[in-house]
Every structure is written in structure tokens, then in C-alpha cells.
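Pasting the structures here.
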Structure I
Amino acid sequence: MKRWEAAIATENPRILYRAVQLLNELGIDYIICSPADSRCNYSHVIIADSEAGFEGHEGRVLVQDGFDMDFVRIAVMVKLRALQNPARAVIGIDPGMTSGIALVIDGVAVYQNSLVTPKDVTEQSHRLTAYIEMLFPQCPIIVRVGTGSKLYSALLLRAILCKGENLTIELVNEKNTTVSSGARSDESSAILIAGRNGRPMTSADMMLEAKVGYIRSLKQFVSRLTREKRVLTSDEARAILLDDMTLDDILT
């Protein structure tokens, strides 16, 4: 009998809709079947809303109505790639006007996305950390941040530390991490950054000078974030660069 990558075993239409949406986004070959359908057992992963009948299946992923798409995405990839007791999980970040973020577990990329604000990237980093702690409580977690742009990496590091939670952070040289151009190139770079050894962060990594180029870039960044509804003044830009004001102070 054919063996599918995944099976969706539920009679809940809302769960079915979200699971189909997720697997289509992942490009995974799947079958839709009732929980009693024996074909479910011939899939590597089973997305189900009940454990009944699948207790012995190592690839089951249990979900509830309104499940967290990102968490289930990662859980499915973990099961599909047979990741068990991993030695390390790394969150790679390519900071920029659009920042790529990726989660790599034992060298396997299980999640990637593009986000805009340092706050969004910081919050997603903490969510990814929480997901790993749920899936693999003993797995060490490292956050690796690319240093290709001092402006964007410093703004991101400030946002991460402002969150006040402990993360192991390494800074990575981004040389040769851009392998393609296009809308999702920052995600590919984030995966490569996750795979490189970095150095410990220092206070100097968060310091910025009020350079003309930085002021100009920061004005463009805020204009883009607010869809040109907010015009950043030069004095405000200097205050952000010198850490007398945060980017969130402007955006909120």
C-alpha cells in the first residue's frame, strides 16, 4: 500500500480546514481519512484530534480546535524528519528592513519566516524557544544573529534584551550567507546563519553612532513600517540610535 507523508484524521471541519491549509503550505503529500481508516497507519505523520487508535504511532501530532499553526508546523516537520532527542536547536536571524528567522534542529530547518519589526522578531524568537521546550525539554537552544548590518542587528539585540528573558545569543559573520535574491532570500540567509558558529554578544554590539547614513536608513525604515503615516525627524532618529528612545516608542 502507498505510504503518504502525512494523514489528516479528524471529523472536525475546522481542524480539517486548518490542517489542509498547513500541509499545502508545506508542500507535503497527504491523505484525508476518518480516524477509523486503516490507511492512516501508512503515513509518516498523523494529524489527529484524538489519540484513540493511534497510541502506538510515533508520528502522531495531536491538535485541538484553533491550534497554533506555527507549533503544529514545527511538530509535523520534527516527526517527518524523525528528529528525536536532538543535541541542539538554533534560531537563526538575518536582521534587516525585513528580517529572516529560521529554526534549525540538528541541522534540519523546520521553520522559516520573514518578519518586519525587531519587536516581532523578538516575540517570535521567544515563541520558538517555548515550542522547543515543549517538544524537547532537555534540548539546548541558541539564538544566532547575523551582523551584516550593524544598524539592524543592534536594534534587534536591544529589543531582545528589553524583553528581559534569558536567551543564549551568538553573533555570526554574514559573509557568503546570501545565496539568492528575492522576497524570501532573508529566510535562506537565516538558515545559513543558524548553521554557523558565532561569538558572544557584548555591550558594544548594541551601540550605534548618529551617522548620517543610519539616520537616513532609520527614517526609511519607520516610513515603511508605518506605510508612510509616520515621518521620523532627525532628532528622533538620533535619539533612537543613541538609545535614548526605542523604536517601539515611535511605533506605538
Structure II
Amino acid sequence: MNWALKVRGVYSYSKNLTDDVALYDPETLVKWIFTNFELKRRDYKALEVELNGRIAGKFMLNVSYTWAQAKGTNPGNSCEWSTWTQLGGSFYELGAFGDHALVPEGDPAKEVIDALFGGLGGRGVGDEGWYGLLPYSMDHQIKILGTYMAPHGFNISAGIEYLSGYHWEKKGLAAAFGGHFTFPEGRGGRTTPAHMYVDLSIEKDVVLRRGFVVGLGLNAYNLLNSQRPISFVKEDTELFGQVWGRQLPRWFQFKAALRF
């Protein structure tokens, strides 16, 4: 019996990312500049523990646990969906974040500007809920993979993956853009239910004449046919909170490959 234990810590961050920022101007009321915005940022930290072992030369086991926290004002992909079906809100270099200008008290346009751009964050205003747990942040994740080299050349693998749930949030309407870009409850404050996948794979090589080898296999995904919700309607409408997506149902894959 041979075992190997690995422990890793990960920390990364990006700060002062670029965006257009709205500023108060006494002459034009509001002006936009493209700059490094001190409130636009992302950070990631994780603790990973992995155990690998071989038992009696026939059974191999890989077990891992990850605690992670990914936070930021934007997820870092090319664009962020304001809802599941509508683009907008935050793009990699440019977006609605930072478009709420700080208009001084007493200015007659302050009420209008705050009503139009409130919730979008800005210099002197703060991030207004944009900084928080990102949609790919996973608090706890456990993976178990076992492979058994069975008699007659069969290889049987079983995988179990447990996920504590994805982070999501209510999206509020940004009046200036007519889209659900704001975070009235903060980003990532809600979590989908925990869910689990159980997969199975059986493979065998059949050796033919003249050096030909046929590889045959059967994969079964989501063997228990779990149908837990993995996403919900985000926008603050009458549909808020309804299930938007569930785990893929149980499905099978047959495969064959010819090697020579």
C-alpha cells in the first residue's frame, strides 16, 4: 500500500482594474473617464488537500477536498450576464460599474442622478454591493475517484463529486440602462442547494490480429439521476427565485476506438 498526501494553499488577486468611471463636473454635471478604478478588483484564496493511494496493486484511489473563496466586483470573463438571458453589467475592460457619480448635496440634479445610476458604484459612493462572492466560487468541493483493474482486462472507475452550492444573488434594475445590473442584497449572498454527481466508467481493450486493438467503453453520468437546482432566476421581477436550471439527467455514453 502506497500513499501520497498533498496540501496546497493558493492566493491571487487583481486590483485597480480598468473601467469607465463617472465623475461630477460642475459644467457638464457628469463626465466619464477611462482609468484604473481602485474599487474594481478580484481575489481568490483556496486550501486544497489531495490523497493518492494504491491498494494491493489492483485498486487506485484519489480523494481531494477544496475550500475556496473567489470574490470580486466582476467575474473576469469577457462579459457578465446581467441575468441568465441578457448581456450587460460588467465587461472585462468596461461596464456599468463605476457609473454612479458622487453629486454634491444641494445640486438640483442630485436626486435624478442618484435615481438613474444608483446601485452602480462609483468614486466616493463605494461599490454599492458589487464586490462579493463570484458565481464560480465554491465553498466546499469533495472529489473521490477510484479505479479497479478487474480480471479479464476490465478497468472500472467510479467518481463521486460533492459541491456545496454555487453563489448567486438578486439583480436589481439600473434605471439608466433598463437592465438588471445592480446588487440590492450584495453579490453572491445566496447559495444554490448542495448537490452531488456519481459517475461510472467501464473500459476494456480487445487485441485483434496484426496489431489491431479495439478499445470499448461505457460511461454513465449522474448515475443516481440527481436533479437538484443549480441556478435560479436572478432579476427582481415576479419570476425571481424560480428554478432556471437543474443538473443534467442521467445519461450514458458508449465509445469505441481502433488503435494500430
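Just so you know, all these numbers are worked out from the coordinates, no wet-lab data involved. All figures in this text were calculated on a predicted structure; none of them were measured in a lab. Cβ atoms are built from the backbone, for glycine too; each structure is taken alone.
Summary table below
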read-out: Of the structures I, II, the one that 1.2 was derived from, the read-out being distance in nm of label points 7 Å out along Cα→Cβ at positions 80 and 184; value: I
read-out: Which of I, II yields 4.3 [distance in nm of label points 7 Å out along Cα→Cβ at positions 112 and 192, calculated]; value: II
read-out: Source structure (of I, II) for distance in nm of label points 7 Å out along Cα→Cβ at positions 152 and 216, computed value 1.7; value: I
read-out: Read-out Rg and Dmax of the Cα atoms in Å, computed value 20.8, 68, structure in I, II; value: I
read-out: Which of I, II yields 1.00 [Rg/Rh (Cα atoms, Kirkwood Rh), for residues 16-135 alone, calculated]; value: I
read-out: Which of I, II yields -1000 [helix-only ellipticity at 222 nm (-39500 (n - 2.57) for each DSSP H run of 4 or more, over all residues; to 500), calculated]; value: II
